[in-house]
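These are the structures in question, set out in turn.
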Structure 1
Amino acid sequence: MDNLNNKEIWFVTGSQHLYGPDTLRQVASDSKAISEALDNSTKIPVRVIFKPVLTTPESIFTLCSEANNAINCIGLITWMHTFSPAKMWIRGLSVLNKPFMHFHTQLNRDIPWDTIDMDFMNLNQSAHGDREFGFIGARMRLNRKVVVGHWEDEDTVDRIAVWTRVAAALDDARNMKIARFGDNMRDVAVTEGNKVSAQMKMGYSVYGYGIGDLVASVNSVVDNEVNELVEEYKSAYNVTRDVERSITLRDAARIEIGMENFLKAGNFRAFTTTFEDLHGLKQLPGLAVQRLMEKGYGFGAEGDWKTAALVRSMKVMAARLPGGTSFMEDYTYHLDPEEMRILGAHMLEVCPSLASDKPYLEVHPLSIGGKADPARLVFKSATGKAICASLVDLGNRFRMIVNKVESVDCPDMPNLPVASVLWKPMPNLKTAAAAWILAGGAHHTGFSTAIDAEYIEDFSSMMGIEFLLIDEKCDLAVFKKEIRWNEVYYHISGGIT
């Protein structure tokens, strides 16, 4: 995972020369105080850098152009301390290709009732200066997040922190390479998609490789490397003596090392596998996938490159936050009317960042793929609020679907030796599943107990793609209408291809 401390958000304040040099000096001082407070916040994982106050169309255009070309700059926070005539911003905003957040705040929290005068009013004009700036954002049809609140309020800082993490994920996505080992699972629809459109819209570069390319990397791994990794397994997980001595575990270690070497050499941030393309591998990569996801790689099974990219982006958003993020699949239902639940798992590949306790490293048969019994980590997920997110290609656009869920305690399943999560979807299983199916949501998802729906909504907005939310308030009749309205909107705004 890239170090987010190297990434920068530029704090940009708007004003004008009408107020005179003394007022502008005070504007700069106030702006610097706010930006430094945000920069020092432990909730915000990136640097917040104060930039000189902008007062002319030329200075605005210059800064936006500089932001575009600054590698470490991942976005702007904009604030109008005073009234900044918005026509000055048109040229700069028209070329800006980094996301921006409109921060509607003011230096003082409370009105100083006993001392307020016209000098105070002229200096502290965010209440209408930001509305002028808001108009030009709306007039230019610009995607942006608006955060309203005092800069010292905890809730305000939390919302800014979400946006900065999403901006980091967007920056990562625009430079993301995805390796596909083998093709999609044959005849499956939802894992397909237009890779050119995805690169144009979201930045993902998808590279396909024959399984022989991976096998060559696996076969180049030397025994000493395998020995060291097996010792790491023994320290990190609950491992029986039979498993730690098995040739199966050594084969799994060799696959992990070879796969990681391949990904590092190609600067890949996500990858896919499929059980239908395993020629030359002794087992389906399970343990390798789980551990690589825990290191920050995105993953999608059966060639699902969209989910692999989404999981990687979600991991960037969640960096250093409590909780976990993983590739997931809705597997089967518990349809007891008193407590309807969804059991999520996969054949092998669930990230141990979700685990409630130290995982068990086990070897068991896998009744698919026709290969040797694979190694895998077995565990149950920690409980708490979570989300399932799905990215699908509808032909004329990409759609992001999110369901708010609650991960709950899972009963023992002695005959199902896989990592698993049991969750309650919001508002209930019947409504959530129907809405998901009506929206075309995939059976593969990105699952996270570390981030919430606001992150994915911000991410979708930055990318300019459709976002649908299934939450506690979801009403199927309204949800169906939203889908139909969106069809009209995207037909007008983007056209059908």
Structure 2
Amino acid sequence: MKVLADREVWFVTGSQALYGDDALRTVEEHSTEIARGLDASDCIPARVVPKPVVATSEAIRDVLLGATASNDCVGVIAWMHTFSPSRMWIAGLTALQKPLLHLHTQYNRDLPWGEIDMDFMNLNQSAHGDREFGYIESRLRLRRTTVVGHWRDPAVAERIGVWARAACGLRELRRLRLARFGDNMRQVAVTEGDKVEAQIQLGVRVDGFGVGDLVAAVDRASVDDVDRLVGMYDESYELAPALRPDGDRRTSLRDAAQIEVGLRSFLEDGGYGAFTDTFEDLGSLVQLPGIGVQRLMADGYGFGAEGDWKTALLVRAMKVMATGLPGGTSFMEDYTYHLSPDGSMVLGAHMLEVCPSIADGRPSCEIHPLSIGGRSDPVRLVFPAREGPGIVVGLLDLGERFRLVLDEIDIVPQPQEMPRLPVARAVWQPRPGLPVAAEAWLLAGGPHHTSLSTALTRTHIEDFAEMAGIELVAIGEGTTVSDIKKELRWNQAYHQLARGP
């Protein structure tokens, strides 16, 4: 069963009438077999749907317009079985508004050396036809991903699966509604941004609400719903003694559950897939939302603290991309450093809101004072993150464009216990090392809020950035500061030219 079975990738094969009906029937058979073969791969999370072979400009335009209009289609795979004159593709490709993958393959893996004749050559000329198609893609300056290899090769299906996940993430943003309770943290620059441009470029709709709207939803939470949720807390987590049924802070656990019930109902009723809050605007909420935010993220919602809607939409998109993959994705913040000569590390955390999808083991449900916010002590889940490779990604608004900044990381075990740190956390070593990674991040203007994922890789984000038309600055093994400086200057020139007058 596909983990994103409600989404489709259309498989479109190009040819022409020159070769005759018999050849076109064979092309159709081969195309259908390849599409079904790819669809059978567990690496590709969406369904691969074969479309009739297109051999005229009209047929090409109709199928690509259909892909653009389809709510289920997240992207198109195009393959030229034979030679397909690319002027036929101009009208369709210029109308296509879905991600495009050019699959450079052929039906047969091996050549039948002793049997090759001109009929075989005319029928099996993807090496020829795909170059014609690649030319028109470049001439039209299309953003696309190109995958090369035989369609039965598992590596090809795996690469297509990465692209399909990125396409599903972009599709989510084009439909996403994000609820923003209050404004961003006062005087902070990086959490600001152009919400209109985000809707134009990405499709996401950011709706602002006063915290009073959330308070009203919390006040409507029924006693039965709160009771059920508190029972789930009891079963799912290691509760601190004070929060247990006979504990003296049990009321605080019920308050946290009531906030979660109200917040969840507000988001569900409004069709919102991501949200933000801010400790500077809590109205009559008795505590800053902690465990409720963490559990909503674990259920797939995007979140950003202090009004950071850009990170909230990024977390949501990356959670969709990661559906069904091992690992987790969470809102994160680079909090403080361990600058040891034996190996520098980052301690990532936040006041409360780290997603338990990245937890190493069963989280502990605890209550501790919070020195900011001016409310009662909030309930939160506390845990260390699982070790292993991952990425941290930030989204920033440069004024004239958006930029993604990514660093490849390795989450490592905590060098020592941290019994007095009352929040969830992750300790990681950035690649290629903290001095270079941090300097490159600062040069790129990378934000302090990020989306951390142990499920996704750099390639997922590269594909996503290409589809969305967003600049990506990637930091990892082999990165040097001098190269990053050059890349940033080249990017500036490119994006200024690409914007036009």
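Data table
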| quantity | calculated |
| --- | --- |
| Read-out Cα extents along the principal axes in Å, for residues 167-310 alone, computed value 53, 35, 26, structure in 1, 2 | 2 |
| Distance in nm of label points 7 Å out along Cα→Cβ at positions 255 and 391 - structure with the largest value, from 1, 2 | 2 |
| Which entry (1, 2) yields the derived value 25.0, 81 for Rg and Dmax of the Cα atoms in Å | 1 |
| At a computed 2.1 (distance in nm of label points 7 Å out along Cα→Cβ at positions 215 and 375), which of 1, 2 | 1 |
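FYI, it's all coordinate maths here, none of it is from the lab. Predicted model only: the values in this text are computed from it and were never measured. Cβ atoms are built from the backbone, for glycine too; each structure is taken alone.
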